[in-house]
Each structure stands twice: as C-alpha cells, then as structure tokens.
Structure P
Amino acid sequence: MNRREPDDSGQVLVMILGYVLLALLVATVVMGISAVYLEHKRLLSLADGASLAAADSYTLGEVGSQGGTPSAVLNPARVRNVAADFVARSPASQRFSALAVTGETGTPDGSTAVVVLSAAVHPPVVNFLIPDGIRIEATSTARSRLTR
C-alpha cells in the first residue's frame, strides 16, 4: 500500500502571497504615518517663525506718571496680519496644500502671540483614497517682553 502525501504546494503559494500583501500594507501605513508626521513638523516650524514675527509686532504700552516700566502690548488683529504676511512671504509655504492661518491666531493676553496654521497632507500611495488629504494643525506661541 503506497499512500500519497497531500500536496501542499498550492497552499504555500497562497500563504506567501498573503504575507507579501500584509507586508505591503504595513509598509504603506508606515509611509503614510511618516509623511503626516514630517509634514506636521514642517508646519510647526513655519508656525514658530510666524509666531516670532508676530511677537515682534508689539507696540509700547503706556508708562504711568509714577515712572513705571514700559511694557510690550500686542494687538490681536496685528498679530494675525503679521503672521499671515510671514506665511505668505515664506518659501516654505509653497510646499503645503491648502495652507491657512486659522481664526484662533491672535493674542489672548496682550503679550503672547499665538499662531495656528492649518494645512492638508497628501500621504504617498494612498492619495487616491483621500483626495482632499489629511488636515493637520500646528500651534506656536511666542511672548513679547521688554528687558533692560
């Protein structure tokens, strides 16, 4: 009696194809996450520059008749305008899609400039699944302070 062992060659091929497909899926996800992370860091760098420029747009506060120290005062509209101008003039802004200075940009206390930038990221390979991209936001703050 000669028994034949079952032939596993077709099943192994399916298993190999499954593993290759899984590896490609993991690689695609890692590339997408990395692209979003790197673009967020670039957007944060642009927001840092815009907040520093906006913090330098202060005006001198009034000094009392008692001889107090002068203070730096920020205007919310001026902070937004300076940040938007900085972003528009920066060569780094050309690399972002749908870049915008959001409405939260301004100054909450008159001495801190808060800049919030928003942009869309288009991850590689899966861009056809998300044609509008993934929205990211970066917030940066800078404080104006006069020292002697």
Structure Q
Amino acid sequence: MRLAALTVESCVGKHGYPAVADALISELHSNDFCGLLIPGGFMPDKLRRDPKVLSLTREFFGQGKLVAFICHGGWIPISAKVLSGKRTTGSLGIKNDLENAGAVWSDEPVVVDGNLISSRTPRDLAPFAAAMVKFLNSVQ
C-alpha cells in the first residue's frame, strides 16, 4: 500500500521545487493506501473545498488508517468534520479553527490521538515523521 498525497496536478512549490502528481484526486480510493499525509501551507484551504478530498479524509479516519497533518494541513480534517474531541496541534494560525471544530489544541511538536497525528511547523518534522513511522509499523 502507498501513502496518499493530495496533489491535483504538476506544480511548483513556494521555493520553486517541482511536484508531480501520481494520480488525480478523483481517481484515488482509500483502500489503495495505508494512510493520508496532509502537508501544510495554504493549499489545504483550497483542497478542503473538494468533496472528494473530504470524503477520502473521512474514509481514512473511519477505517483507522493514518491521518496525519502538519501546519495548516489541519484545515482538511476540520472540513471533513473528524476532529471533534480529538487532541491535535497545528500552526498557531489555525489554533482557533481547530478548537472551533471541537479539537483540543496542544502546543507540542507532535500530538498523537489514535490514528490522528498532527504537528505544528517544519521545525517539528523529525518527531512528526517518527510518530508516523511508529504508527505505520504498529498496524502491519
């Protein structure tokens, strides 16, 4: 199984790095993946407007598969309505959004609540990655 990346088409990131999609969101099925990793930045604000993105997020979460997000990536699980009562972290810029969605926000490098793993910013990438690896190893 592979980890789902929510990318629509080839594009260039804010630092000029190219990103090439393997598939279109419309072609993705949660059964083909072991988890969902939602990167930060401002693209999650656009992606959360796509019903298929929200449906996939709910499917991954409901199946107990990894749902991980960092920074502003929390906007997608907010819109998918899967955060109520869950402990999370994320960019300070979306703290209120997470709390308004029913999440319990914590200022920690990484927060794990069941199959939900969240992190604040790129400076927290090492513990975020370690938590995802630990989770994925535990379900194999």
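Any read-out appearing in this document is the output of simple, stated calculations on the displayed coordinates, not a laboratory observation. Quick caveat, the model's predicted, so the values are computed rather than measured. Cβ atoms are built from the backbone, for glycine too; each structure is taken alone.
Things worth noting here:
- For distance in nm of label points 7 Å out along Cα→Cβ at positions 103 and 119 computed as 2.3, the structure of P, Q it came from: P
- Comparison of P, Q by distance in nm of label points 7 Å out along Cα→Cβ at positions 23 and 39 - largest value held by: P
- Structures P, Q, by FRET efficiency 1/(1 + (r/R0)^6) of positions 31 and 79 (r between Cβ atoms, R0 = 41 Å, to 0.05): label with the highest value: Q
- Parent structure of the calculated result 18, given that relative contact order in percent (Cα under 8 Å, 6 or more apart) is the read-out and P, Q the choices: Q
- Look at distance in nm of label points 7 Å out along Cα→Cβ at positions 87 and 111 for each of P, Q: the largest one is in P.
- Source structure (of P, Q) for helix-only ellipticity at 222 nm (-39500 (n - 2.57) for each DSSP H run of 4 or more, over all residues; to 500), computed value -8500: Q
- Among P, Q, structure where mean projected area of the Cα convex hull in nm² as derived comes to 7.7: Q
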